[in-house]
Each structure stands twice: as structure tokens, then as C-alpha cells.
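As C-alpha cells, here come the structures.
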Structure 1
Amino acid sequence: MILLQTKIEGTSYQLTTLPGQSFEKKLTRSIEDLKITGPISEFAKFPLGTVFVADEYDFPEDDHLHIMKEQATALFFDNNVFPISTLGEEKIQQVCDFTIDYMLDSGLYDVDLVIKPLATQFASYGYTFDWDTKTTVKPIEEGSMPSGTNIKRTIATHYPVPKREDCGFHIDADIWFLMVRNVLRGENTLLVGPTGSGKTEILSHLAKAMNKELFIQDMGTVQDAQSALLGVHRINKEGHSAFDYAPFVGHIKSGGIVLLDELNRSPLAANNILFPCLDKRRYLPVDIACDEGERCIPVADGTVFFATANLGSEYSGTQAIDRALLDRFFPIELDYPKVEDEIKVLMLRTGVDEKVATAIVKVSNEIRKQYKEQELSSAISVRHTLQAASLVSDGFEVDKALLSTIMPLFEDGIGVSERSKVLSIVSAF
């Protein structure tokens with residue numbers, strides 16, 4: 001089965017899959033990027049935003065999902081259930097179980113305000129369920145879960161995905177699940193993605209949700225690895241040499257989240273110091289400490305390491321991450337938000353209307369597209385789109401706000417300069 005929803009994209013009425021679902025068929029692209037077709041005129045008989053369930057569909061091509069109307073049933077709209085008695089007792093049970101389980105596991109819906117009332121409405125058509133059994137979750141203890149334990153619903157219940165309205169930031173549900181899971185499993189995690197894609201911000205929300213302190217070690221500013229990560233010798237008041245431990249030592253003893261920010265700007269000398277912290281040994285070797293000082297500092301239980309890395313030719317001072325270091329991390333790739341999500345973030349955080357937010361995001365995405373095609377040397381981050389929207393909110397015209405924010409990132413030159421290309425893109429919108 002698959003859950004679908006109707007939406008408007010530009011002037012086109014379309015079908016989209018609800019996030020976080022999967023098919024048995026191996027896809028050549030993510031489910032969100034599939035071309036979805038069906039008898040739209042039939043789906044359009046229901047209100048825009050109606051959720052449908054389809055239990056049969058086909059793939060005319062690997063990137064094309066086709067739904068036929070007789071294979072899809074309208075389930076609910078705006079928390080109100082459509083009549084489903086024609087499905088029959090067995091089918092009603094299957095469809096409703098699938099829908100409620102998806103909503104519980106995704107972490108995108110409020111249990112008391114959305115899921116439970118919806119299940120109660122389904123019950124009026126013959127759906128039976130034991131709510132206590134369906135929502136009972138095992139207590140979570142870091143590092144104590146046996147390998148193979150399915151904890152997705154437990155995570156969704158204990159640590160639901162932060163809502164955009166609460167945090168002013170869009171967080172992908174699958175990425176959130178992976179990050180929480182890795183903290184609970186004690187896995188080192190590497191967040192990879194372009195600057196401004198929210199790597200550090202999502203970590204701050206994770207730390208808050210899991211009641212952990214976040215410590216940031218800026219690896220890009222490390223000049224001397226020993227003094228930055230271990231400490232230095234100083235002359236005390238008595239004129240004797242004393243070892244002063246670096247703040248990083250306290251971080252690994254905290255039981256919190258330690259972020260190795262911009263790991264790909266870290267000097268190679270730092271790797272050998274970090275290796276024992278990041279593997280099964282779980283200790284920091286401080287061989288340069290004084291005789292009376294602690295020379296082997298264990299990483300505290302509950303302390304978990306995250307790292308970030310920016311990718312792209314425009315990031316000066318970066319280098320390929322050592323393979324031995326990379327192998328000690330679980331990689332998670334972050335990208336810019338989807339168009340509709342970035343538009344909503346701009347509207348929420350700056351107060352601009354949808355038309356302005358849409359123009360800013362479309363310009364930025366065209367620049368990002370040309371950057372990926374190596375037509376431009378720099379991309380536009382969410383920080384930049386927020387800056388442009390903020391200028392509009394302060395009274396600037398949209399084109400001037402965009403040019404003020406974006407143009408300094410590009411150089412002029414002989415012939416068709418980058419700035420000329422950017423000006424053309426802004427003018428087109």
C-alpha cells in the first residue's frame with residue numbers, strides 16, 4: 001500500500017506521496033522525486049489535500065508511478081474521514097492499520113490531536129484496534145538496546161520530529177530518526193552537505209529534544225592539534241610547569257553531544273588524536289600531560305560524537321577526509337529543503353508573503369542548479385534566502401534584496417561573467 005495526497009504545484013493539480021514511505025521495488029530515485037500519474041480529474045472531485053490509499057499500482061518506468069482511480073480510496077481530509085464501508089470488513093482493517101501505523105511511525109502527527117481521533121473515526125466503519133498495545137513503547141536507555149531492536153515507533157513517540165512552527169526550521173523526518181537512533185546506539189555521525197543546509201541547527205534541536213548539552217569544537221580553527229584537543233603546559237604561581245587541559249577534554253567527559261565542526265578543515269595531526277576517541281577504545285591519549293596528570297581520559301558513557309563537513313569547490317581550506325577517520329562515522333547527507341518547505345520557512349521566520357518567498361526560493365534554486373552543472377562557482381544557502389527575505393520584510397524590493405544578498409558571492413570577469421548570469425536569473429523571476 002501507499003498513501004498519497006493531492007496538491008497544487010504552480011497551476012498543476014498533482015499527486016504526491018506522504019513522506020517516509022517505501023516500495024518493495026528498488027527505485028532509481030527517491031520516492032519524493034517520482035513522477036506520479038493517475039486520473040487526476042477523479043482525484044480532483046475531493047478537496048485539495050485529501051489523503052488517498054492505493055494498494056495496487058504499477059511502474060511504467062523506473063521513475064514513474066501510475067495510480068488508477070479504482071485502485072485508490074479517499075481516506076480523510078483535514079482530520080475528517082470519508083465513508084469507507086464499501087471496502088469490506090477485512091479491507092477496512094488492513095487499510096486503517098496501515099494508515100495508523102504509518103502515522104505513528106513517521107513521527108509527523110500529534111498522537112492525541114490527530115492520530116487517536118482519526119482511529120476513532122475509522123472505528124465507526126468497523127476498524128478495531130487496541131490503542132494501548134498499538135502505542136505502548138519500550139523505555140529508551142542509551143547504549144542498552146540490543147542490536148536488531150526495532151525502535152522507530154519508540155523514537156517517534158519519545159522524540160517526535162520538531163514542528164516547523166515551533167523551531168522555525170524544516171527537519172526531514174527520516175534524517176531526524178537516523179540522528180536520534182545514532183545517539184541512542186552511540187554511533188558517531190557525520191553530517192555531510194553544503195553550507196547553510198542546516199547541519200549545525202538540526203543538531204541544536206536534537207540536543208534540546210534529547211536533553212543533552214551540545215559542545216562545539218571548531219576543527220577549522222585548529223592550528224596546533226595538541227593544544228586545541230589536549231592542552232598546554234603553563235608555569236604556575238610557584239614557577240613550576242603544570243598541565244592545563246583543553247576544553248575538549250571536558251567535552252568528552254560530559255555525557256553530551258560533541259560536534260567536530262567542519263571536520264574537512266581539520267589539520268591531519270588532529271586525526272591521530274581523535275582516532276582512539278572514535279573507535280572501540282573510547283579514550284583520549286594525553287601523553288604530554290605532567291606525571292601527576294591524567295594521561296588516558298575515558299570518553300564518558302552517553303557522550304556521542306557528531307561531525308560536519310561542507311562539500312564543494314568554493315570551500316577554501318578544505319581537504320578530503322582521511323579514510324580511516326571517515327570509516328569511524330555513520331554518514332548522513334543533508335541537502336537544501338524542498339521548494340515548498342523553504343518557502344514556508346521564509347514566511348514563518350521573516351513574515352514575507354508566499355509570492356515573495358516563492359520568488360526568492362525559485363531564484364536560489366536556479367542558481368543552485370547551475371552550480372551543480374558547474375555553470376556558477378557558488379550556490380545559495382538557506383542563510384542567504386533568509387537574508388533576502390528579511391530585507392524585503394524591512395522594505396526592500398524583491399529584486400534589490402536578492403541582488404544585495406547574492407551578488408557579492410560572485411565575481412565579474414571578461415565575457416559572460418557570473419554576475420551577468422545571476423542578474424539574468426533574478427530578472428527572469
Structure 2
Amino acid sequence: MAHLTARAGYEKLVDRINRAPQGAPPSELLYSILKMLFSEKEAGLVALLPLKPFKVEKAAPIWKLSEPETRRILESLASRAVLLDIEDRHGELHYVLPPPMAGFFEFSLMRVQGDLDQKVLSELFHQYITVEEDFIKALFTEGQTQMGRTFVQEVALPADNTLQVLDYERASEVIKTARHRGVSMCYCRHKADHMGHACQAEMDICMTFNKTGAALIRHGFAREIDVEEGLDLLQQAQEQNLVQFGENIQRRVSFICNCCGCCCEAMNAQRRFGLLNPIHTSNYLPEVDRELCNGCTRCVQACPVEAMGMVSANDPKHPKLRTAKLDEEMCLGCGICVRNCDRDAIRLQPRDERVITPVNSVHRAVLMAVERGKLQNLIFDNQALTSHRAMAAVLGAILKLPTVQRSLARRQMRSRYLDRVLGITH
């Protein structure tokens with residue numbers, strides 16, 4: 001019976017994770033991962049927590065524990081970065097369960113931990129994320145709004161300022177304007193190192209910012225840095241042909257990873273599912289000047305997602321001459337190929353249609369929830385209440401209906417609240 005109870009706690013935690021806009025498909029591997037990160041008691045308690053940030057005073061009655069005991073448990077979870085404790089402007093702590101990615105999966109490998117078998121955990125992550133594929137498909141290919149976006153490498157921009165580049169498109173501006181900045185070990189390369197196939201790219205180079213950065217710095221999962229060091233790390237990453245892959249919002253970005261093409265899960269997802277747009281691209285595309293290209297293949301070798309290839313130049317005087325050709329569907333618009341061309345044969349140009357970036361994390365969460373049929377979970381967030389669970393189930397079912405049936409359901413319910421949720425005005 002105890003075994004069944006323990007499993008039930010982890011099953012409830014999996015259900016809680018999957019109520020959020022970004023979830024994690026159930027799997028025996030997922031249960032094994034969660035058992036390494038949470039005790040069975042913690043799993044059952046975390047399963048009851050709201051999606052939105054909450055204070056101790058909110059969690060205590062949900063858990064039916066005293067506030068001091070609730071605070072002790074929350075602090076323990078935050079010290080291991082399976083929960084984030086975020087300070088508001090008054091210095092009060094709010095807690096939130098981060099998503100698996102970029103979240104508590106990554107945090108578990110962002111520093112060396114002697115109390116956690118990170119080699120075993122790395123192997124579980126590899127099997128769950130790379131081999132099984134359900135998680136990586138759900139993470140990067142469901143819905144139109146994704147968690148991450150590509151920052152254009154500013155050194156690849158034309159010196160004549162012919163391209164209009166907004167501040168939020170520049171990684172340097174994120175670093176300069178952040179209230180807190182931290183640097184951590186790269187989760188992907190740390191995992192690959194335990195698997196025996198990490199590349200030679202810099203390990204301690206992935207950055208966290210603002211409230212998330214402050215929480216990770218506070219508990220030793222990130223080292224605090226100043227603007228100057230942040231910009232130095234950015235330059236170092238670009239010199240190593242690493243892609244700046246960051247949070248897909250305009251304001252108060254919480255992370256920028258510096259990703260290699262071999263170890264990084266986001267880059268691997270782009271190569272495997274590029275036609276499904278797993279990563280939001282920059283607003284720029286490289287354009288090859290075929291007359292200047294000499295077929296050296298430097299751009300092909302540097303591209304982390306294999307978007308650049310070589311084709312015949314169709315030159316009758318030089319039948320073996322080849323030239324670079326871009327696969328626009330695969331291209332991230334990062335500008336690495338531009339930097340690696342020593343003949344100035346590649347220049348960035350604006351995309352025909354501008355990529356829309358959500359304003360902030362709330363905007364992105366709502367968009368993701370609507371696209372994935374989970375808006376009801378954000379609205380009826382207190383799953384401890386039977387009434388909220390029932391209303392969430394009803395609204396969830398309605399939101400998944402085709403347009404005609406959804407309209408019929410609205411008329412039958414005659415709910416002004418539902419009208420507002422569905423975007424209908426009177």
C-alpha cells in the first residue's frame with residue numbers, strides 16, 4: 001500500500017506539471033527523474049500548489065500545515081531550485097514551481113551537486129528528452145508560441161545601420177538593463193559531459209537575469225556578475241559560434257543560454273523539427289552573394305542547425321565550383337554564418353514578415369495556454385477547491401470545441417464571464 005501511495009504522489013505531481021502551459025508527458029523515465037528531485041512527500045505537496053506565484057500564507061491552508069512548517073518546506077525546495085523564491089518590490093518572497101524547461105530540469109545540472117547523482121540524472125534526461133521524443137516534441141512543436149527565441153549576433157549586423165534592430169532583440173541590452181545577472185554551468189554541456197560526449201565550448205557561460213537570476217544567485221545555482229563581465233561572456237560565446245537562445249519575451253528576460261549545435265537540446269530540436277518552428281527566429285535572414293562566394297564552406301561548418309548548404313555554382317568555366325545556399329525554413333537568423341564569412345559574401349536582411357515576441361512572461365503564458373487548450377488552468381488556479389476543478393474541466397472542454405459548437409455552448413451557458421474568456425463583446 002505504501003508503494004501505491006508513493007506512486008500516487010508522483011502521479012499527482014505529473015498532473016500538476018501538465019496543467020501549466022508547458023508540461024511534461026507522463027513516462028516511467030519522468031517518474032524516475034522526479035523521484036531523484038522530490039521526495040514522495042514533497043511530490044504530493046507540490047502537486048497542490050497554484051500555477052501562479054504564491055506566498056506562505058497561501059500554501060499553508062492548502063497543505064493544512066502551520067505557516068512555520070510550510071515556510072520550512074518551501075525554503076528547502078527553493079534551496080534546491082525545484083521551486084523558485086522570488087522577491088517582490090517590498091522584499092516579500094513569492095514561490096512558484098518553474099516549468100521543467102527552462103526550469104527545474106536545467107537547474108539540477110547548473111552546478112555540481114554532491115548530494116545528487118548527476119550522471120544518473122543526465123542519463124535519465126537523455127533517455128526522456130532525446131530518445132523517447134514525446135517531451136521534446138511537446139516542448140518545441142506544440143502551439144505557435146514557444147518558450148525561447150534567437151537573439152541576432154550584433155557583430156553580424158551591417159555597419160551602415162540599414163537594419164532596424166529593436167533593443168529587446170539585442171542580448172547586450174538584456175545584460176545592460178537587467179536588475180540582477182548571474183552565470184551558471186551550461187545544463188546541456190554538463191549533461192553531455194556525463195554522457196561522455198561534451199564539446200569543447202565554454203561550460204560556465206549560460207546567463208540568468210532579473211528575479212529568476214536573483215533566486216538562483218541566492219541559492220548558489222548562479223554566480224552574480226556585473227554588466228562588464230556579462231558583455232565579456234557574450235563576446236566569448238559569439239567567438240565560439242554559440243547561439244544566443246533566450247526567453248521569448250520583450251521585457252525582463254530571465255535567461256539567455258549560449259548554445260552549441262552538438263549538445264544543446266534547442267538546436268537539436270531545430271534540426272529535427274525545423275519545419276514546425278520549434279524556436280522563434282530573429283527577424284533577419286542571411287543573404288548569399290553568389291558572385292562573392294568562393295565555396296569555402298566556412299558558413300556551412302559554423303551553422304549550428306545545418307541551415308546552410310553547398311550547391312553547384314553552375315559556372316561553365318569552373319564546373320567544380322560550389323556556392324552556399326540557405327534553407328530559410330531551418331534558419332534561426334542568428335548571424336553566425338555572416339561572422340564566419342571572410343569575403344563579406346553574406347549579409348543579413350529583414351524577413352518578409354516580422355516575428356512577434358510576447359511582451360512579458362504573463363502575455364506568453366496566456367498565449368501558450370490558449371494554443372494548448374490550458375487556459376482554464378490559469379483561470380481556475382486553485383485545484384484544492386472542488387468547484388475550481390469542475391469549472392476548469394467545463395471551460396477546458398468548451399475551449400477545445402470547434403468554433404460552431406463553442407458558440408452553441410456559449411449560448412447554452414449564457415455566461416458573461418465565458419464571453420469575456422472567448423473574446424466576445426456585447
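Taking relative contact order in percent (Cα under 8 Å, 6 or more apart) as the criterion, which structure among 1, 2 has the greatest value?
Of structures 1, 2, the maximum of relative contact order in percent (Cα under 8 Å, 6 or more apart) occurs in 2.
Of the structures labelled 1, 2, which one yields 33, 21, 16 when semi-axes √(5λ) of the Cα gyration tensor in Å, for residues 171-378 alone is computed from its coordinates?
The correct label is 2.
When Rg/Rh (Cα atoms, Kirkwood Rh), for residues 43-266 alone is computed for each of 1, 2, which one produces 1.14?
Source structure for this number: 1.
Of the structures 1, 2, report the one carrying the highest value of Kirkwood radius over Cα pairs in Å.
Ranking 1, 2 on Kirkwood radius over Cα pairs in Å, first place is 1.
Read-outs: derived from the displayed coordinates by stated rules, not from any lab. On a predicted model such as this, the values are computed, not experimentally measured, just so you know.
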